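Structures given as structure tokens follow.
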Structure I
Amino acid sequence: MQQPAKPIRESRTCMTDLVFPPDTNHHNTIFGGKVMAYVDKIACIAAMRHCRKPVVTVSSDSFDFLAPIKTGEAINLEAYVTWVHKTSMEIYVKVESENLITAERKVTARAYLTFIALDENGKPAPVPQVIPETEEEMRQHEQAKERYEIRRNRREQA
């Protein structure tokens, strides 16, 4: 049974945390793996908010680190579903640093992840389509089919 489409905004998820010394490397910047774990976690929440089912990560691509996040800064993450296929969802995640003293914010990473929804037997389950509303959501939604084809071709060649 086809579920009704949902606006992208219903999956939008935000998370903020403070970067402490144990989170950082010898440069006093957050470990890349720690950022990747945050990204996977927030993308999972956004995917589950969209489909209201258990999900698993299928791929992480276009993961770009753009700037470091330093000890004492906040890490801010935002995620939302940009596009869906039948059982899969593409989630966009933006990561920012925030200097809590000066209020300066910088985009530090961006990523696209793909998740699959699961039914009660652990098999892929259908998910509702998304409705983009803002210009940014429409742009990402339009470009998502091309990213999907690239991922599919990469899997076939592997």
Structure II
Amino acid sequence: MPLDKKSYSLTEAIIKIQQFCVYQDRCHKEVVEKLQNMNMIPDAIDVIVTKLIEDNFLNEERFSKSFARGKFRIKKWGRLRIVRELKFRNISKYNIDIALKEIEENEYLKTLDELAEKRANAVKETNPLKRKKKIADYLLYRGWESHLVYEKINELVK
């Protein structure tokens, strides 16, 4: 064990990790990693995570909903990117499906329109095929569904 790492009692660790969870919604994976970095033993991690769930500091459904809303509204991510990031955080399919219901369909399509138009105006390429590819790459990277992306690009670039 490195000498510069502080050791925590169970009570100290619970208080510290509660503050960590209060600051913003967290998923189980983030909390477990934080506890491992605090040099907590696996048995203590299990006890702490259970306590956090019982006291509603840790709630994966709430986390996945706020994650999906935030990434869509602030970062303008599409559903595919949100799903990929939630899976990376070991969120269940059930919670991912609930999280995606937080995004209204008309708001989703409106955001895609705005994002595609903004990108189309920013791309200086004159060749229509290269222009379409640059816009498509940008939108696909952000996790928008390919059929929506290509439909939108064909409207924008003639």
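Rule-based calculations on the coordinates, nothing more; no lab input. Bear in mind the structure is a predicted one, so any value in this text is a computation, not a measurement. Cβ atoms are built from the backbone, for glycine too; each structure is taken alone.
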*Identify which of structures I, II gives the largest calculated value of relative contact order in percent (Cα under 8 Å, 6 or more apart).*
I
*One of I, II was used to calculate FRET efficiency 1/(1 + (r/R0)^6) of positions 42 and 114 (r between Cβ atoms, R0 = 25 Å, to 0.05), giving 0.95; which?*
I
*Of structures I, II, which gives 130 when volume of the Cα convex hull per residue in Å³ is computed from the coordinates?*
I
*Out of I, II, which one gives -9500 for helix-only ellipticity at 222 nm (-39500 (n - 2.57) for each DSSP H run of 4 or more, over all residues; to 500) as computed from the coordinates?*
I
